[in-house]
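Please treat every number below as a calculation from the coordinates, not as lab data. Values in this document were obtained by computation on a predicted structure and should not be read as measured data. Cβ atoms are built from the backbone, for glycine too; each structure is taken alone.
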Structure I
Amino acid sequence: MPIDQAFKKTENTVGRLGNIRVFAGPELMNLFVNDIPIRLWQPGTRPVDGHFNSEINAQEESITKAKMINHVWIRQASVKHLDSILDLVNSKVPTHLLSLDVTVEDYEAVKIYLKSKFKVVKAAGGLIKKKDRFLMIYRLKKWDLPKGKKDGGEKYKQTAAREVEEECNIHVKVGKKICTTWHTYTMNRSSMLKKTRWYVMDLVDDSKSKPQLEEDIEELRWMTQKEVYHALENSYNSIRFVLEEYYKMKDKARSRD
């Protein structure tokens with residue numbers, strides 16, 4: 001099955017994607033906590049039927065780990081509720097939660113809360129194309145895409161190109177933005193929230209390509225669509241999301257032609 005069809009199939013099948021995405025507005029934030037998707041919805045909006053297995057009204061019942069099973073929609077959530085939700089999802093105790101939708105009462109308050117709870121780190125990366133193949137990197141025993149932190153004064157596209165060149169020793173032409181992902185992690189006991197903008201890129205020259213070993217990159221590999229699909233079985237859900245969004249972007253471009 002072509003990878004774009006496979007992504008559509010997993011996207012439309014409840015229970016297949018094990019990440020937490022947060023979508024604010026139409027799709028403002030794609031958040032991954034413990035590699036689980038959280039969709040954050042503004043007041044008056046909600047996920048479509050079939051994208052969740054159970055529903056919790058935060059104003060009428062408690063939110064517990066026992067209720068966080070498979071795909072869950074939590075509605076009428078306040079900042080206090082969101083704080084509890086993130087603590088539950090970020091717990092080291094194993095969870096059966098696959099994805100989470102949260103409709104909040106006050107989105108502006110949620111933005112203030114997130115900025116107060118986490119230190120935001122800005123980054124950029126790329127999905128590099130070479131004819132019908134994509135470049136994947138093998139880092140820390142997972143297949144990944146090249147990315148890195150934004151330097152002061154840089155534009156996101158400049159960061160994406162620089163990081164790809166540093167990590168893979170190749171030259172690329174940066175194209176359109178694919179999406180933005182956010183994921184949480186801990187560094188020196190501080191709670192971090194990394195914002196990464198992803199771009200599609202065309203290869204210019206890979207004649208001297210080599211992995212940046214000091215960044216724990218062991219291997220660079222050009223993969224077909226089918227090979228990427230299988231590589232995602234040993235990857236991160238945020239990386240799967242980037243590929244999904246890339247194929248959505250391609251489908252929209254085709255429909256306009």
Structure II
Amino acid sequence: MTTEHASTPDAVHQSVVEENIKLHELEGPNYLLRHPEQTNYYQMRRLRGLIAETAAALGTSAPKNLDIACGTGYLLLEFLKQGFDCTGVDLSEAMLASLQKILPAQSADRCKLLCQDIFEFMSAHEGAFDVVSIGAALHHFDAYENVVRWACRSVAPGGWLVIAFEPLKQAIDSPVRYRLHRWLAGVDERIYRISRRLRGIEVDLDTSEADYQRKFGGIDPNTVTGLITTEGLEVVRVDKYCTRRYGLMASIANNWIGSQNTFDVIARKARA
């Protein structure tokens with residue numbers, strides 16, 4: 001996160017890096033408790049299906065996964081369960097320490113965790129991984145476009161790129177749907193805040209600079225797919241859906257209201 005940032009001034013880039021490191025030092029031990037929207041039953045059902053689909057499409061034994069900005073490993077851990085040899089790279093020592101504590105002992109020999117600049121790592125490992133994954137991370141980068149480009153280059157021929165759980169930048173075309181969307185979000189958030197308070201978990205951390213792309217309303221998936229195509233990968237699909245803190249709320253948002261605030265992109269690289 002410190003070498004490729006041509007689209008933003010150095011001062012902005014350095015500020016974003018520093019704010020992310022500070023935020024994740026605070027969040028590290030309680031990250032997934034602060035973000036149940038990533039691991040509730042609705043989201044995990046989606047995620048496990050996606051990873052199983054990717055593993056089946058590869059059809060190889062001991063495939064290799066690179067999880068970019070892996071954090072506390074909500075993606076990486078699922079790839080491990082599917083038999084992947086995993087490498088997780090992140091700038092936050094606190095997040096990696098939290099992940100190390102929950103790594104299953106039986107999988108430890110198939111997982112390497114590195115506290116390193118992701119661009120330095122990816123530039124030294126072009127075409128080295130069967131699946132490159134990025135989960136809930138692009139929006140933390142000031143120049144996320146460069147992350148996408150280098151992620152594509154790190155995918156081996158015949159391999160896959162999985163971008164998951166990124167904030168969707170788009171307008172809601174129906175005023176009624178928008179009001180229902182906002183009402184459900186409010187209920188979801190109130191329950192969340194009460195439950196975290198009862199568990200003694202701080203929720204009012206300043207994430208405005210660390211969650212950099214949220215300042216612009218999220219990320220446009222069309223920009224992401226355009227970058228992927230330019231790098232020579234085929235976009236298999238883009239999934240748009242609604243995440244909520246709790247699985248029941250996510251189910252209501254997706255199955256009844258039909259609102260969207262998050263997207264995944266799945267792409268593959270042609271075999272040599």
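Out of I, II, choose the structure whose coordinates give distance in nm of label points 7 Å out along Cα→Cβ at positions 89 and 121 equal to 0.6 when calculated. Intermediate values should be presented prior to the final figure.
Numbers: I: 1.9; II: 0.6.
Value 0.6 for distance in nm of label points 7 Å out along Cα→Cβ at positions 89 and 121 corresponds to II out of I, II.
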Among I, II, structure where FRET efficiency 1/(1 + (r/R0)^6) of positions 81 and 137 (r between Cβ atoms, R0 = 30 Å, to 0.05) as derived comes to 0.20: I
Computed 14.8 for mean count of other Cβ atoms within 10 Å over residues 177-184 - originating structure among I, II: II
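Can you spot which of I, II the value -0.72, -0.81, -1.34 was calculated from, given it is log10 I(q)/I(0) by the Debye sum over Cα atoms at q = 0.14, 0.15, 0.25 Å⁻¹, for residues 161-248 alone?
Working: I: -0.62, -0.72, -1.47; II: -0.72, -0.81, -1.34.
Computed on structure II.
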Ranking I, II by relative contact order in percent (Cα under 8 Å, 6 or more apart), the structure that comes out highest: II
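Hey, semi-axes √(5λ) of the Cα gyration tensor in Å, for residues 33-96 alone derived from one of I, II reads 18, 14, 12; which structure?
I
Can you rank I, II by distance in nm of label points 7 Å out along Cα→Cβ at positions 105 and 209 and just name the one with the largest value?
Details: I: 5.2; II: 4.3.
Evaluating distance in nm of label points 7 Å out along Cα→Cβ at positions 105 and 209 on every structure, the highest lands on I.
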Parent structure of the calculated result 1.03, given that Cα Rg over 2.2 N^0.38 Å is the read-out and I, II the choices: I
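Taking -12500 as the value of helix-only ellipticity at 222 nm (-39500 (n - 2.57) for each DSSP H run of 4 or more, over all residues; to 500) derived from one of the structures shown (I, II), identify that structure. Don't skip to the answer; put the middle values down first.
Details: I: -8500; II: -12500.
Computed on structure II.
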